[in-house]
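Quick note: the coordinates plus some simple rules give every number you see, no bench work behind them. All values reported here derive from a predicted model rather than from experimental measurement. Cβ atoms are built from the backbone, for glycine too; each structure is taken alone.
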Structure P
């Protein structure tokens, strides 16, 4: 069996091809291990070898990982952060905010100095940081979240009201 090769772009990700070209992908995070591959035979062998070498238990199909929900169906694998998004709304007192499909208007011109009063910088940073984490499963929010992140220093009431639209 060939050795695992560490990803050059993700330190916790490893891949291995066997001599028949079958692939196994393994991700390790602290004490969790997630793996998938192109061959049931290869996955079974990997699991058996790991359980012989290390004390571990098999939790079955992946349902949650790093705060993300994982839904596996015949149509594919879907990753979401529904639970995380709802808890963030509650944490920041925004559970009654109005849902919108596109948070910011296209062509919105934002200014660092817009004449409105300053708001709580620490709270603003926490909210924007949380939004940036959500973009891992919602890339459609990336532009808006990165735009709001430009105002982490001295955010104003006008900018604050834009982020409430999320």
Structure Q
């Protein structure tokens, strides 16, 4: 059976993961909770690679002035995050980030830039998100994770992630 990560590295990148179902709902909790995740195997990422991560979801029910925070992490580092936003029923979120691997190895480095928004579909304000040079160990597995956190536990707070996409781009792979 082919190893998907070896094949991905050999061909120079591509779409690594696409969620095909909505996540389980996050309800009645103040604990930061993983809504979706994908593990990138050890030694796949090299200097110059770009990991593109997209997340999209909805606050299906909300209570009073409770806020919601959404984050995308790579290897434990937050690479894109919303502010804690007082969401209303059916507000949506969208995060799209690009993580550039500057150096690979056990003492590797990365930078990230992206956009994020939360609010009424079609009217929410998009904001930039930048992460300065940060450590990343590409010799170990790296999880791309999308999390959500409510400010208050309430049965009236519920959200889910509807789309999670992880792509690896390798320069020159398709020239």
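Which one of P, Q has helix-only ellipticity at 222 nm (-39500 (n - 2.57) for each DSSP H run of 4 or more, over all residues; to 500), as calculated from the coordinates, equal to -1000? The read-out comes from structure Q.
I have 2, 9, 18, 20, 18, 14, 9, 7, 3, 1, 0 for P(r) over Cα pairs in 5 Å bins from 0, in percent, calculated from one of the structures P, Q. Which structure is it?
Values: P: 1, 7, 13, 15, 14, 11, 9, 9, 8, 6, 4, 2, 1, 0; Q: 2, 9, 18, 20, 18, 14, 9, 7, 3, 1, 0.
The structure behind it is Q.
With distance in nm of label points 7 Å out along Cα→Cβ at positions 33 and 153 computed over the structures P, Q, the top value is the one for P, the highest of the group.
When relative contact order in percent (Cα under 8 Å, 6 or more apart) is compared over structures P, Q, which one is greatest?
Numbers: P: 14; Q: 39.
Sorting by relative contact order in percent (Cα under 8 Å, 6 or more apart) in descending order puts Q first.
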